[in-house]
Every structure is written in C-alpha cells, then in structure tokens.
Structure 1
Amino acid sequence: MKILGLLVVAALLAVHPAAGEPGPAKYDVRLLRVEPPRLSVSATLPIDGQALEMGTSRPADIPELDVAGWPALVTNLRVSNAAGVSLKLTSAGAKGWLLEKPHSGPLKIEYEVDYQPLAARGWPAPREAAFADAEHLVILGRSLFITTREAESAAVTFDLPKGWQPVAPWKPGTSASSQDLTENLLIFTRSEPDVLTADGLTAGGFRLLVTAMGHWQAVRPDVRAVLGPVIQHFVKVMGYDERESYSVVLLPTLDRGGEAFRHSFAMSMDVPPSSANRSDWGNTIAHEVFHYWNGSRLRGSDYATSQWFQEGFTEYVANVSLAKAGIVDPDGFRKKLSDHVGNYRRLATTLEGGGTRKGPPLYSGGALVAFSWDVMIRDATGGKRNLGDFLRELWRRTDRGRRSYEWSDLQAALEATAPLGWQSFHDTYIRGDKPLPLAEIFAKAGLRLGQAEDGTPRVEPDPAASASAASLWKGLIAE
C-alpha cells in the first residue's frame, strides 16, 4: 500500500506540478470564422507571478499594432484560477496583461483573436503577421498564443471546420516549446501540404512541409524537384540525424521577400513563379531553409559581428545545393560567384563592421569567405575534406547550436578540419579591411576573374588550370 501511495502521489505531481513550478501548458484552438478569420483559444497555463505575455516583435506601420501590439487583436479575455474563480487583469500594453495580484498555480484563460483589422487592410506584412485566402489561413504564433514565463512546453489541439487541417512545424505527436508556439508560422488549410520525408526525398528524420498558395500551385512539381535534393544536401552537410519538421509557406502576393522563424518561413516573389525562374526562387527558399541550422541554431555570441557568417555562409550553401542538384549549371554557378564579387566590391565596411545593417554586399562578402574556405580546405587536404567538415565540427563544438560561437570556435573548427593558420585570414580579411585574395582563391579552383563587356566582374574557367584545380572545381559543384 505504501508503494501504491507513492506511485499515486508521483502521478499526481507529474500531472499537477507544485504551485509555481514550470510545467506544461495546454491550448485548444478553434477556428470560429474563416472570412475574416477569427479564432478562439482555451488554455491552461502554469504561473508564479502576475504576467500574461504575448510576443513584442511585430511589423511596423500597422496602426492597430503600433501602440498596443498583438494584444490589440485579442478580445473577450477571461482568466480564472483552478477553482473557477475569476481573476482581475490590467493591461500591460504591447507586452500583455498583469493579474491584479500575484498567483501561483494553474490558470484557465479563454479569449478570441480577431484578424479582421489586418484583413481590412489587405493583409499588410503577410510574412510577419497573417495572410488568408479562401483555402488557407497563415498566422504567426506571436499573434495567437498568450503565454507565461513558467510554461516551458505545451500540447495544442485544434477544432477546425470540416475539410480544414492544421499544419504545425513541431514534431508530430509531441509537445511544443513556448518558443516553437510563438516563433513559428501556423497554417490552417483546405489543401494537403507537400510533405518531403525520408522516403526518398530527404535523409534522416528531417520533414519538410510545403504549403503552396495561389500561383504557386502550378509549380508544385518544380518545388518538389528543387527542394528534395536541396534538403538531402543540407542534411548531409550538417550530419543531421534528428527528427524535426520545418514548414515552408509560399505566398501568392507579388512582392519579393522572405521571413524565417524557428521551424518555418514564408516567402513571396515579385513575379509569378515558373519552371524558367526556378533557380531564382529556389535559391531564396534554400537560403531561408538553411537558416534552420545557421541562424536559428548556430548563432554568434555577438549578432552584429557575426552576420557575415550567418548570412554569407547560408547563401553559399544554398548556391552550392542548387548546383549539386543540377538546378543551376556550372555557368550559372560561376554567374552567381560573379554577382557576389560585384556586390562585395560595394561593401563599405569590414566584414565584421557591418553592424545590424545587412544587405547584398555583406551577404556576398560572407558567401565569398565561405567559397574561399571551401577551396582552401579542399586544396590543403587533396579533396578529402571540405566546408561541410568544418560546419559539422562547429556543430559538434557548439553542442548542436546550444552554445553560441565566438571567432575562437570558428578558428578551432577550421584548424581541426585543415590546419592552415586561420587567425591570419581572420585578422586580415574579416576583422581587417584588406579585400579577399580572390585571384589566388579562384586559381586554386581552376577559375579566373575577368570583366564582362559592361564592366561587371566575370568569373570564368581558366584554360591554363592545372588538373588538380580542375578536379577541385568538379568536387565543388558535382560531388
């Protein structure tokens, strides 16, 4: 009987953590109305304090959100304790709400989120807030979920109209962390998303969910043809063997841009997508998806001085993935390198000195560093190692991105891959202001830097390239 009593107590503690202790939350989400969208949420949250919170990051220039933030979309908020007694609240502005008195224990909250103000404005900031058409509703979790600091994870259930289904970017059948709830896109759709799984299209346990809207529907076969081998390459480069889901939302708006979150991103193009321009939209998608590893997980301890790595290496790996998949031919890859050279020449700071102001010169400068390191590693090891070996070593040294990196971590990972005295490269070309030694690097890959008729840089094959340089080039784009 004593053992049974202990088991019962342990079970009760597992289901009902002690007051104030962090614990799981539960959300029931119901789609009340499709046009314009309105949802209701019923949740049980642990709390030890007063704060009910919503994400504070939001798009600018939307009057409804400028002052009050995401709470401006919330209506009919009701809060009660475990006994069902209503608790009084006061507004904390864009941050959320405060209980009148501190409380420890579970809270029951009920509320509705009305997206009519955004619908009335034609869905401003569709990649960063919400977007809807007759078949889909895409919302950013920050706009939907009220959280507490004590809620470390949550189970979410959905009640949707017949024919609708949710697409959530967390692992199927598992609880989501609070960050996964708020820092991701959530989709409600009448259509089946394309699911790229380990069954021939991806490796390991990485699962890609692609929701194609509007004019993207016509190129769904092209999207699958591009992303299948691209994801294969990413998983191989990172040595990734975890079970994760990542959601891609392809919006039908005619403006160019992408926005990446923890396990999801949304993008749109300024021209309708087609087979003819798939190398363009394919590179954008590949770039954003690789941020799942380099940006969301691998993160520099100092944001401003690490953007050349976060953005530049992401861009280079995306470029290479399309080349290896045959989406971009060798001439197209050389054209991409040429564009990077042209952009890099406009960089007005050192690579570490760009601060928080990003753009093509910094992206391309970082991409050329990645290319240079790839070439240097291959050249020094006779093709036995490459940039992927360095990235996997960095992944290992940062405990799969759980620890942010410093330059010393990059240096150690480089030295473990190919000991070439990388500190000098960093001091001269990254922290320093000398331009990258591109002529020397290109020569190692059987290339030379020339000039097109319009005066722009042109990377072209070097007819005098050695056999080893030609072999290195082949390994870069075709192995």
Structure 2
Amino acid sequence: MSNVVRSASPAVRCIHQVVVVLIALCAFTARVSAQTTVTLSTPGTHINADLYVQGGTSGWVDFSTSGVLATKKSTSDGYNRRIMLKFDTENYIPANAVIQSAQLYLVLKKAENSEARPLTAYNVTKSFVKHETNWFTFRTGQAWSRPGGDIGSSFGTTYVGNSVGVPYKFNLTSLVQRVVKGEFGSRYTRVELIDTGVANSGSYREFYSTRTTNTALRPRLVITYGTSTTTTAPTPSTSTSSTGTTLRVMQWNIRNAQGSDSVCNPDRIANVIVRQNVHVVSLNEVKYFAGECAWTFDMGAKLQTLLRQKTGVTWYLQSGYALSGGRGGGNVLLSRYTPVSSTWKLLSYGRTVVQTRILVNGRYVNLFSTHVDYYNSSYRYTQITQALSWFSSFSEPRIVMGDLNTWPFTNHYYLMAKPYQDAWEAGLAARTAWAFNGTGVTVGASRFDYVFYSRVAALVLKSVKVPDPRVNGVYPSDHYPVVAEFVVK
C-alpha cells in the first residue's frame, strides 16, 4: 500500500492526505462532542408526578389532577403552596452519567404582582406517589416527617416575576448529577419548589402542569450528559478534572460591574477572571434584575455565559440573593469543577452566604462566599457569627471568601481569623504574597476582600496575590480581587 501512495501522482497524494486529515478531525470531533440531550416532558413516562400541595384545611386534598402548579408564601398555613415533581432519570439517563446541564422549565400562567419571588429547589427525600400525595402524606397511610414534604439540600433559586407565558428556568444540574450517581438511593429526580421569600399576599405564582392541552406549555426537564465534562477544554490549563492537586480561587466584590469610568461592563469582569485562570471565583454585589447600572437581567448568569464563551469550558453557578431590602445584593460562586452539591443560606438583615462542594484530587472541598454589612457593626457581628455556625455543618477542608467590610485585626476580623487562617497573612509570613499595589489593600486603604481557609494538613497555601485588574486602563470595580492558590493533598 505504501508503494502505491509513493508512486501516485501529486494530485492523488494530496487527496489521500486530505482524507487522512478529515478522518482524524472527525474522530476528534466525536470525542469532544460525546454528549446527548434528553428532554423529559411526557406525563406518565418521563414525568411520574407533577402537583402542588397546600396547607391548612386543604392539606388532605389531592391536587395531582389540577391544570396548574402553584406556590405561595403566607403567614397563614392554609394559603401556603409548594410544587412537587418527579422525573424518571433512572430509565432515561444512564447511571453515573456526567451531567453537563439539567434545566427545568416551567411556564408561568399567573402572578399576583410584579415582585420577583425566590423559588428554591430542594430534593425530596421520600418517594411520593401521584394521587396519594398531599400536604400531610407522600403515599396513602404514610405521613411526611413534617407537613409540606420531607426535603434535603437546596439546589439553587430562581426569581419569578410576572412574565406570564414565559418559561422560567431552574438549574438542577448538581441535583441530577447526584441523583444519577445514586447518592440519594433512588435514581428518580424528586424536586420540591418552595417560595423562600418574605410572606405576603402577592406571593402567589401559578404555572402550567402536564394536564394542559398545549404541550409547549408543559413542564420539561432538559438534560445534557456525556462521558466527560472536560472534553471541550481548549487547553490543559482550563481542565475541570478532579485529579489535579492545585486549586486556584478568587474573591472579588465587583460593585455591580461598575468600573472607574462609571460604566457597567460585565465583559471586563469576565476578562479579569479568565486572565487569572482560576477554578472557583467568589463574587459579591452581584445584581439580579436590579436597577443600578440599568441591569435588566441575572448578572450571575450573564457572567457564567461569558466565562463559558471565553474559556470553552462549562462553568457552574450557585447564587444567593438578599430577600429583604429589594433584589440588590447577591453573592455568587462560579466553578469550573462540577459541584457535588451547592446551596445558600439567608443571614439576618438581608445578607446571604452561598456554598459549593467540589472534588479535588480525590478530596471534597467546601467553598463559601459571603458579604456582610458595612454600616452597622452589630449587624456585621451577627452575620459573621451566623455564617461561622453554618460553615461548621460542612466537612473540612473549607475555603471561606467574601467582603467582610472590616479592617484586619479588629474584633470582627478575629471572629473569622481564629477558626480559619487568613491567606494573605499566611502568604506574607511565607513570603509568597504579592500585590500590584504593593500593600495588599483591596478597597480604599484597607483589606475588605478576604480568603480564609481551614487549618488542616489537606489544604496547603501555595501563594496569594492581589493582581492588577485594569482592563484597557479602567478598573472594572472599586475593589481589587484576591487570588489564592492551594495544594489539595
């Protein structure tokens, strides 16, 4: 065969070479696009149950034949409503599949006002049965441990306004990933949507169920899975593999993405993050449909999309937005690692903390992002104390990031610095700390943005820096980021 090729004409040899290249390219394409998308939308097969439950005198009523799915948060138990859905991910998604995306879509049918209501997704820990499920029971003769449903971890929040006829999206990627791995026993995805906002008379939201005649309005869970979450990585440096030992994190208060030129530009924020080649980033003052800077969308989701476009890899989002004082302040964790779990918690006085758990070098690492009050020191004390208590419910090692709005070596600083190591101080002591401004301050004349970590042998600080964040001479925020690099043993 080789003699034939060598004796062929130049044109034939050229064709042969092109064919070989095309075969190689096709083989590569098959590897990087080894993914499947499945839409679970058919009632009775894909969707085993979709219903809502209601408290009070309606607590025993079966709403699984209703044409709608409803949520409501009220001070009167009889008005409270929650949505419950069960999807057959056991028979339609392979066991242990790598879930690249799992998005639940519900189309809004009715809203009592224009307020954006936070609907949080929880996994349901008991296998409930259609026509037998209500506020008090999950099947005939078997009661929930607590009225309204037995729930486990939370898996993100979607804010639902009053855009009737529009599908609202709930990111269930980390939930479905854990389900198909068998972490909850059954590989059916069971989810409960609960309004976690402040109770009021206008909190009622109504979505179309599988009983509506228009199939386009029915609930659907769209799942994309493949053999690897790292197949589309453009270079080894952007891999999300959990086999490496190095973990790079960034903390940054982005001030609504408003730069020193008074322009709000999310692209600049994304460029700085990409430039630092981090695996996980903690962001504060992330807005959700808020008025500042004319933002009219979910800023966290926008940054997630930009990072995906700029790096070529999947980024996972966990956000937590304040429920009091409007929809202004929020904290976000964006991760190139597929989360094992993620959730968030509302602190007192309208602040939040978010969490994500990832697998690095065969070890689970819990990461957190928070932002506490600036003006009121008693609020700040309460919020830090509450956050510390919540952190302790997660396994070590832990990395805690955030804007603490406090100077180093103050009483509020030591609330965090006693149980956790300040990465900047550790870096200074080891001579592995560097700052473009020469001082390490992150805003004004102080350090407000912190990276703390567990004092355990499994987590070793390699270096810490405050990089120059300028993009074309403009500071994208009034804060500077902090980047810490760890070795996970």
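Thinking of 1, 2, which structure, once helix-only ellipticity at 222 nm (-39500 (n - 2.57) for each DSSP H run of 4 or more, over all residues; to 500) is computed, gives back -10000? Label of the originating structure: 1. Kindly point out which one of 1, 2 the value 3.2 was derived from, the read-out being distance in nm of label points 7 Å out along Cα→Cβ at positions 90 and 362. Working through the options, I get structure 2.
I have 10 for relative contact order in percent (Cα under 8 Å, 6 or more apart), calculated from one of the structures 1, 2. Which structure is it? Going label by label, the one that fits is 1.
Taking distance in nm of label points 7 Å out along Cα→Cβ at positions 394 and 410 for each of 1, 2, which is largest?
Details: 1: 0.7; 2: 2.5.
The structure with the largest value is 2.
Sorting 1, 2 by mean count of other Cβ atoms within 10 Å over residues 298-305 from high to low puts 2 first, with the largest value.
Consider the structures 1, 2: one of them gives 78, 73, 44 for Cα extents along the principal axes in Å as calculated from the coordinates. Say which.
Label of the originating structure: 2.
None of the figures in this text is laboratory data; all of them are computed from the coordinates on show. All values reported here derive from a predicted model rather than from experimental measurement. Cβ atoms are built from the backbone, for glycine too; each structure is taken alone.
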